[in-house]
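Before anything else, here is the set of structures, which you'll find just below.
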Structure P
């Protein structure tokens, strides 16, 4: 803000009361002032002589030699040289003359504040303020628009030109609503932010109002901010992913700095050594985990592997890796491997055994799994949860018990578990306990020696446990096993060994058991039909596959899958299914589950004569099912089930459409002419 002394016109001479009119006229001509200060002999303010008083005296014919004393005005508007700008504003508002006399501390005239001074000062201040505001807008990267009362642009800075892709000439006098379409100026609130698109830029704007309808709009380009936010979000996402990987890593991780203090430790390592993070973080490594030997690598600078060590009966190894920066060791990372070591040992053992057998004997093909989890189709949340549980169970070596009605896919799950396990390259042997006569079950499981019984092969025969060695044995319908065989089965599960029928040599095997049943083993245990100890041996990991009736969304998944498969196998060319047939299949309860669905699909595709499955192609027992709404109507005995269902469907479509024939035909998936034929055939009337 300028000071008063910086904007006044300095006064170096004044008139005195004894000066003549002639002196005053010459003074006015020289200074061009409208108001002339008059001082006394002490140079103190006596009054002022105005140009209008001087002109009036001349017009009145007063002699030029007459003194100006009678023309002096004593009522003078004056102020002190150190007055504030607010004081000056008040004086100007009540001043009758255009100029203000400025006095110093001695009450002597030191200057005049004229209209010209005020105007130039305002011009300079306005110009300076404009420059400052424009500099602020440039520095703040804000776009600015000012509009008049007609909502036309009267000012636009360079930033808004860049944001809109228009020049200042193109923007000026343009209606602002053409830039911010979709937002009405009169509805905009000064306290709110409004998001809009300006050219290729995303912007946020605020409004400030002046005058009747004038406004100032400030625009913040948020395109770069959004890009930075996306990049930041990406970094946060990757950090979260990396942290999740570390938290769930099979290996424990630990890191020490150049002072041999722990500065990072993973949750899995804390769990293994039973530490809390606060107990180990930022502590010297030799105080908390000296057995890891990380400080040795700080000296040698060479990566190394430890011998096999043990904690809580869990074996582990340590891979020690130095962290280098500018050829200096600044820390050590320790990777502690303890999960999967047993499986890795087994893999190595089997590999060595396989290589040895390949050298000694020709390779013999064995049974293997045919399905994986990717081939299990579902849209049911409960099924997806079961699949996740089964996938987790595949990683271990524990016995798995799969429950579920016949035809739900228990064997499919068993195949998938084996395929995902570390035994996937080993044999997968299936035994249906319900399909083998009881007197043959023992020899089927354990094999027999030569001469064990009449009819036995000359060289004997290997049993299923022999064939499944190194792999998985799937016991289907395990609930149908005799109590005598259950006892021998329990011994194999406990001791991993057995005797062949008629044999005396103890045979050791490495087999994982997956069992399946549709029966309630708990009830069989209570009834004495199943051994309690064998049940608990089998029931380590257990899950039950829900019947198809409880996951009917999956029917719509299976229909196109089986259609494609059966077209390929049977050479049919079925392209779809009629909505009525599809609804009948969804309404049916499917006691035979997925197996029955596949059989029905195969029958319907072979019977179809129109390139797609229709209601008539389905078995009649499905259409007569108690829960199928097509049976809710009674007809004479000569009517076919097909006609019953068709008439019921037409009636239902008419009811749902409120008698609108076009909508009813659309619901049925037929043309209006076909619908009219059905109405005529079944003598149905329409209430419109």
Structure Q
């Protein structure tokens, strides 16, 4: 069976092919105007003559549609009197002291929000029957308004979705595309449920067209799409619930990075994925951190997803001078077109150009020598920019990297220190095309002693997609005091969701013995507004207190608790690549490809450049050194030693004496 994992990034599209003989990897330039074009080109260039059985794809289509406000024309139908819930929101302000803050533009225009006569109470009892004649009249209005998608969001439908089902039936008879909130997110909190459903409706038509085009080009090859929760789902389900794919690329990287870290014996790691446009950071403390509260663009999304913090700092991040005359870097990126100056088309200096100017990005060995970088053109642009600031080219390049590194360090603190965890107790796993160039300096600044750079660091997100299981998430709101929920009562609540999970995964071809079920409870102190998710155990209340202490520094074991939501996370276990370890014995470093001059901490050093494929398990060396691979470049500064372990990962460790 031949499988291909595909990760579409802002600059490159990465592909990993898994066959009986092992792995093959490939990169092509992304085509932002039509992402499917780069994917199909890469598959043609990579695939073998016998064809491909399955493609697993991390898509940015839904994400970009939200961030760029290029989604569908959406309408909303809601309970009469609650038409302004999305506009009112939670009344929280991201910028508390900004007196000129502008409210984010909603994705549903006010004139396309319609109220209908109906009402449920919080237990699901009908208070006011649904008036179907109103729904029929609204459907006609929606057709005249050329609406592409409709979000149906009625009050308390998480407790009883009957009224929403009737509305959906009427609208579908009129040929409209519909998303019902009790199917997207059957949980209480109307604003978050409606926001998630509206966002799903906003991107559904675009995702449907994209997947149809891609499937047509794949000519019958089975297609799965990566979800934000670290699992995969079928293309059919991705069409219906595209909001589940908004962080699919970073999720693939997190799954892959956890697997390679575990192969090297590390269970506590910070994952650092630096690409061309952005950097994604997450934390693994035995298992991947998950969250059900996230924001995409300006919109809350309340679905299970890997807890990933993203900053606009990547290899393509553009350096510029702000109105106050200060040097800034990002979040604007040069992307795939025109790209950095050194790629030959770009006009604005980027982080990649700064690495080239300091000798850290080998011009003759970039992407294994497949792409040459234009040093003279980069130096010319840098001299003009440096003169504007009254700096030398070297100081300019060092400043660009220092600013970019500071932005990424803040992201690491956000997932570690701000979550109650000390990053010094974790190793840093660096991947993505640019991660290996910055990881050691960032680790030194954060006092993290170990950096892991995987063998296929530049395409790890695509590899992670082939390590992902088919995942289904289910939830329901209970809002009950924890002491009332004994084991038999909880089992009665969980049983329907477990049965649904097994049935859905059976349709995907998984027998019950190939499915793993996790039961989770959202628990809070009575009177709190937010919950903490803990696994279902006999002592789940104690686990909640302990987790509360980790996150917030205190726990009140005498205070009553309540269970808000129940969750079932089901995984159909897929066939995976095995990271078989090699027997490690001492091995000499290969001869370097060449020697170059690199600049670290204000001084130039003569630095060897090694070919990554020539570094065998057991090789050891000291910085400074550059390791040039076919997908990524690794920079080992002075003060670090490195070795290649039995899993073919490069492990860099600080020489503390050298860092003082």
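A few notes on this one:
- Top of P, Q by distance in nm of label points 7 Å out along Cα→Cβ at positions 241 and 617, largest first: P
- Origin of the value -0.99, where log10 I(q)/I(0) by the Debye sum over Cα atoms at q = 0.08 Å⁻¹ was derived from one of P, Q: P
- Structure responsible for -12000, with helix-only ellipticity at 222 nm (-39500 (n - 2.57) for each DSSP H run of 4 or more, over all residues; to 500) calculated and labels P, Q on offer: P
- Structures P, Q, by distance in nm of label points 7 Å out along Cα→Cβ at positions 289 and 417: label with the highest value: P
- Entry that produces 5.9 once distance in nm of label points 7 Å out along Cα→Cβ at positions 25 and 153 is calculated, selected from P, Q: P
- Test item: relative contact order in percent (Cα under 8 Å, 6 or more apart) calculated as 6, pick one of P, Q: P
Every number here is computed from the coordinates shown, using simple stated rules; none is lab data. These numbers come from a predicted model, not from an experiment. Cβ atoms are built from the backbone, for glycine too; each structure is taken alone.
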